[in-house]
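Several structures are given next for inspection.
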Structure 1
Amino acid sequence: MKIYLASDHGGFDYKEQLLDHLKTQGYEPVDCGNTQKDQNDDYPEFVAQLAAKMQIDPESLGIVICRNGVGVSIAANRYRHLRCGLGLNEAHVKSARTDDNINVLALGADYVDLEAAKKAVNVFLNTPFSALERHTRRLAKINSLTALG
């Protein structure tokens, strides 16, 4: 399975470490940028690259990283085919996968240490969606929402 990763300078070091971690776990990670640490970069362009690749590969998963994880999460959720959730710890990520079927995990490098991030990624990749009726119903309602204003 391909796992797409994207980060700005704030998440760059984590992304590099997670790419290696995923390779050792037998996954096929794909770096969507930035490919160098650039203090002047902006995460929306790298999230856009991840979104484009995931649209072509709908069974894939993604990981986005910035300093607090919120900006990349907001950017990712602009794309209709992405369901991004911020992961604070293993239990939080497990709930996001089972209940909300997130396909993109957002991490905040300033708030989750690297070892905890690796554990959260493992939970993200190994936890299936529960497909309980109430969760499926809620996701269908989310998918039917249209933009306001």
Structure 2
Amino acid sequence: MKLLPFSQEHVWAVAHLEVECFSEPWSERSLREELTNPLARVWVAVRDGNVLGYAGMRCVAGEAYINNVAVFPQYRRQGVARALMEQLILQAQEDCAFITLEVRASNEAALLLYHGLGFEVKGLRRDFYIMPTEDAVIMTKYFGKDGKA
């Protein structure tokens, strides 16, 4: 498996992954816009030319916010999401004081992964998700004052 910066060649596969994983998927157009967004940091995991998963964040004013982490079902529990998250964390440490995300309260696998990567629960957003309506757990990982873990 290789981690590559998100590029035009990945848009179609990532758009399909979005539809498969999320009740409110990003469109191909929105994904293409990330290619030119100077605040966006997006990575794809690829094996044998196939996209396994992707993860993206935006870094603004010393804060990193993870937009999405998604892995095709057949590639889950193989370390894909962990590798993508570790890449985002490495990038966020360069310029940010912390990295944060929301996750469905029922997504036990993701909650375990994020806890294992040093994220802590910092709050709850009631009824944040739709289809089905569900709370979001806010999780954050802080870096040292010099931007290093």
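When helix-only ellipticity at 222 nm (-39500 (n - 2.57) for each DSSP H run of 4 or more, over all residues; to 500) is computed for each of 1, 2, which one produces -14500? Before the final figure, lay out each step's value.
Values: 1: -14500; 2: -9000.
It traces back to 1.
Match the computed value 2.9 of distance in nm of label points 7 Å out along Cα→Cβ at positions 23 and 55 to one of the structures 1, 2, and report its label.
On the way: 1: 2.9; 2: 2.4.
Here the read-out was taken from 1.
State the single structure among 1, 2 that was used to calculate P(r) over Cα pairs in 5 Å bins from 0, in percent, giving 2, 10, 19, 22, 22, 17, 7, 1, 0. Walk me through the intermediate numbers first.
Numbers: 1: 2, 11, 20, 24, 22, 12, 6, 2, 0, 0; 2: 2, 10, 19, 22, 22, 17, 7, 1, 0.
This value belongs to structure 2.
Suppose relative contact order in percent (Cα under 8 Å, 6 or more apart) works out to 18; of 1, 2, which structure was it derived from? Don't skip to the answer; put the middle values down first.
Details: 1: 22; 2: 18.
Of the structures listed, the value fits 2.
Read the figures in this text as sums done on the coordinates, not as results from a lab. Model, not experiment: these values are computed from the prediction. Cβ atoms are built from the backbone, for glycine too; each structure is taken alone.
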